[in-house]
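Next come the structures, one after another.
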Structure P
Amino acid sequence: MREDFWVYMATNKTGTVLYTGITNDLERRMWEHKHQANPRSFTARYSVNRLVWSEHFPTALQAIACEKRIKGLTRAKKDAMVREGNLNWMDLSADWYD
């Protein structure tokens, strides 16, 4: 049986907040961010609802290791990771719910 896990970075409209998370359903998780499913959460408080980077992993352990590594990086290194695949910081989930 194949598992699916995603590590992702999301930001707010201004790009001032960069959130790193892990999920087994990226589409559902971004919907939750966009609709502030948990209004008291950090991501709701700072309007983090734009997917700017993600990477797929076949196991939870691999995804958790990646998430921990990213969370240990400086903001400059995280920004560089995003720019490498998404130069203009476009919302990669912008058209998922149309």
Structure Q
Amino acid sequence: MEITEPTMKVGPKHQITLPSRIFEKLQLEQGDFLSARIDGDEIILKPQKLVPKDQAWFWTKEWQKKEKEANEDIKKGRLSGPFTSAQDLEKHLNGLKKKRS
């Protein structure tokens, strides 16, 4: 949905104020980050969430690919378990290991 707002003015430190309708529509909060890119003669602003460094691994392409595969397996019922103990899980994993050898 496109929202058109009145013209905004660039302030002293190159700042602009987002109109409240845009701020609310994007569910922004004070202190949120926006990325900016230029497309022709337009400026495109996009809300960004910063990921803590110790959690960045989760957002790698490789990890996300495996997450997608795991979610598909869950949806299609391709699961082992549930396991009633850590020993049952270990026995299952060892069995898989033997099959691959």
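Where does the value 12.8 come from, among P, Q, when mean projected area of the Cα convex hull in nm² is the thing being computed? Intermediate results must be reported in sequence, preceding the final value.
Working: P: 6.6; Q: 12.8.
Answer by label: Q.
Using relative contact order in percent (Cα under 8 Å, 6 or more apart) for the comparison, can you identify which of P, Q gives the largest number? Don't skip to the end; give the middle numbers.
Details: P: 33; Q: 11.
Sorting by relative contact order in percent (Cα under 8 Å, 6 or more apart) in descending order puts P first.
One of P, Q was used to compute mean count of other Cβ atoms within 10 Å over residues 28-35, and the result was 9.5. Which label is that?
Details: P: 17.9; Q: 9.5.
Going label by label, the one that fits is Q.
For which of P, Q does FRET efficiency 1/(1 + (r/R0)^6) of positions 12 and 52 (r between Cβ atoms, R0 = 30 Å, to 0.05), calculated from the coordinates, equal 1.00?
P
Name the one structure among P, Q that distance in nm of label points 7 Å out along Cα→Cβ at positions 68 and 84 of 3.9 was derived from.
Working: P: 2.0; Q: 3.9.
Answer by label: Q.
Any read-out appearing in this document is the output of simple, stated calculations on the displayed coordinates, not a laboratory observation. Treat the numbers as computed from the prediction; the structure is a model and nothing was measured. Cβ atoms are built from the backbone, for glycine too; each structure is taken alone.
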